[in-house]
Structures are given as C-alpha cells and as structure tokens.
1. Which of the displayed structures (P, Q) returns the greatest value of volume of the Cα convex hull per residue in Å³ on calculation?
2. 22 is what came out when relative contact order in percent (Cα under 8 Å, 6 or more apart) was calculated for one structure; which of P, Q is it?
3. Just checking, which of P, Q has the largest value of mean count of other Cβ atoms within 10 Å over residues 126-133?
4. Among the shown structures P, Q, from which was the value -23000 of helix-only ellipticity at 222 nm (-39500 (n - 2.57) for each DSSP H run of 4 or more, over all residues; to 500) calculated?
Structure P
Amino acid sequence: MPSAPEHHTERLVAYRAAVDRLPFLTRVVFLLHRVDDLSYTEIGDCLAISIDAVEGFIAEALLMLYLMLEGEMPRRRENAHVAAAEADLRQRYRAYCENALRASGIAAPIAWDDSDDDRQAVLLAIVTAMPSAVRNTLLLNRLDHLTYAEIARLTDSYEWIIRRRMLRAIRLLARAPETFEQWLLDQTARQERARR
C-alpha cells in the first residue's frame, strides 16, 4: 500500500491527466474558475457567453473529472446552453479566420464543415489560393515526399526555383490565422487584462 504522500502524488497526477482530457472549452472554463479564481459572471464576460453556459461547462467538467478519476470513460451530456456557447464561439472564430485571410489577400470562401476541424479548412483555403506552381511544389514535397531535386527533374525546372516555391508556400502557411484554441486563449487574456 502506498504511503500517504505517494498516494496524494498519484491522485494529483491522475487529476491533472483527467483535466487535460476534458473537452477544450470545458477545460478552459473550468481552469478560469478553479485556477484563475474568476466568478461565473467574470468568465461569462471574458468569453461573451451566458452564465447558464458557464454553469453548464463547470458541471460538465466536475462530472467528467469525477468519472475519469473513478476509472470510467465519460461521455458529454446534452446541454443546450453549452451547445449554444460552443456554436457561438465557433462562429466568432470562423469570422476571425475569414477576416484574417481577407487581410492577407485570400478572398475565396472557406469550406467550413461540421467536423470541427476548422484548422484544416483554413489551411486548405490557403493552399487552394496559392499560385499553381507553388501549390504543386508543396503537394509534391509534402504528400508525395519528393525531394527538391526530384521535383526539379519531374517539372523540368531548377532546384533553386523549387526551393523558392517551397519558401513561398511556407511563408503563406505561416500567415494562417491562429488555431481555435490559441484564439480563445488570446481572447480570454485580452478580456482579463481589460477587466483589471
């Protein structure tokens, strides 16, 4: 049987692992409340979501943590306030992405879908908007795993041209908007700074 300090350490490690496995938005709300000591109202103001949604996220986090610590695999429960808050935040994030891409010269619409993989949709929009020679070079390198020399031979080009195309592709991809997670954390940090 482990000693009291060992048992406490094991429980703390299990708790932290369970917190890390919470759905992202649920984890953010939970940590804002438990770690940053924000009230439900402050969290609602920070994320621009309803108090009912904050309560729903906290309840979800507590239930999921309890079940995970008991060795069970929890499922998310339906909560209209949580679903509405997640949908609203997702729409605001998508508007941010569209504005960021327009600002970088990409005006084509983004093919959003319900898979929640918004990052893939943004990157696809950027790749699609690349000049065809740059896009083809990127795809040959990343998908077909061809070296610059192999791409140069295949396209009857010079290796230095292939390198320049890849550099351009990398620069375009590097200008991609933040991920949803980073955007949300930045929004929260800005609101918290404004509140102080």
Structure Q
Amino acid sequence: MSHDCRLYLITPPTLPEDFERQLATALDAGDIAALQLRLKQTPDDELLRTIDRLRPIAQSRGVAFLLNDRPDLAVKSGCDGAHVGQTDMKPREARKILGDLTLGVTCHNSRHLAMEASEAGADYVAFGAFFATQTKEPPEMAELETLEIWAQTMEIPCVAIGGITAQNCAPLVRAGAEFLAVVGAVWNHENGPAAGVRALLTAIQSA
C-alpha cells in the first residue's frame, strides 16, 4: 500500500523572504501531489499577489495549487482548487463556486463530517490532527481508526494532517492515508526543505 501515499505540502504560517527559492527546491526534491497556500488574515490584494508569485512554481512542476479558505479567489486567480475548514464556507457552497476545480474539506476526527463533505461534492477529506502541531492551537486530535475505516470503506481519498514527520508517519501510511499533509517537517527541517521532502518520501516508501 505504501507507494500509493503521496505528499501534500502546506505553506508555512509566515512566508520567509526567499520562499520562492525554498518552494522550488522542495518541489524539485521528489514527488509532491499538491501545495496549499494557507495564509490567514492576509488582505485579498496581497493574497492575490502571493498566488501569482507561487502558483506558476507549483503548476509548472505538475503540482496542484490549492488555496485555503477562499474558493472565490481560487477561481479568480487560476488556482487548481480550494480547501475549506469546518468554520469556513459550507462544502456545498464551495463546490458551487469552484465548479470542476478541486475541493478539499477539513473533517477533524469525524467520519460523519467526512460523509457530509463527500455528499456535498468534496474531492478529498482531511482528518487530523494526528500528532501535536505548532500550526494550530489547540488542535483537534484525530484517531488512526477514523482514517483506517474511511480508507477501507470509502472511495473519496483522505488526507492525514497535523504534526506529521518522517519519524511518525508510518502508521498513517499503513492505515491507508492517500496523502500526508505536512508543514513543519519540510519548512523547518534542519537541512532545508528539500531534505525534509526526501526524508518524508523515504519514510512513506518504507512504511
């Protein structure tokens, strides 16, 4: 099963100065399915400028470029789709705006929410957090069993998210996660983002 699991990168909470360079080296380090731009409390005009800078880096490498929270801006700015949380827009509404573009929905630890999301037209559902994470305070924690049962019984792919590293990802891969969403394990890796990507890909292969 392990080779079926792919990496899903999420941008760091604050983009460093040379982020374009970091992003390119990370995406060139191995197979990455998608990149989600996740910038909270950023004014629309700044968000659109950032999308214009980063989207071509991902899309030119065949990596889907998804925008967090804002299906409207995703459509307007040529993104491949959007990801919405439970406190953002309702999945059905997001699906209407996105048309054929990719829609992902955060479902925490709830198969019920995931069923609702899939009925509303989500292309993937995200479960998490599986481990402690610095990105969200405090995270809602998810159980391996939620992921396992979903992966075994449902067609819609699931993403595992939350504090995932090369050291702890094996159980998630074995449980059937189609994607591992990572932030810190790549951007904060002591040897740089490319090393972070390679370490995760190696861990996925050997899970």
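1. Greatest value across P, Q: structure P.
2. Corresponding structure: Q.
3. Going through P, Q one by one, mean count of other Cβ atoms within 10 Å over residues 126-133 peaks for structure Q.
4. Going through each structure in turn, the value belongs to P.
Throughout, read-outs are computed from the coordinates displayed, never taken from laboratory work. Computed from a predicted structure; not experimentally measured. Cβ atoms are built from the backbone, for glycine too; each structure is taken alone.
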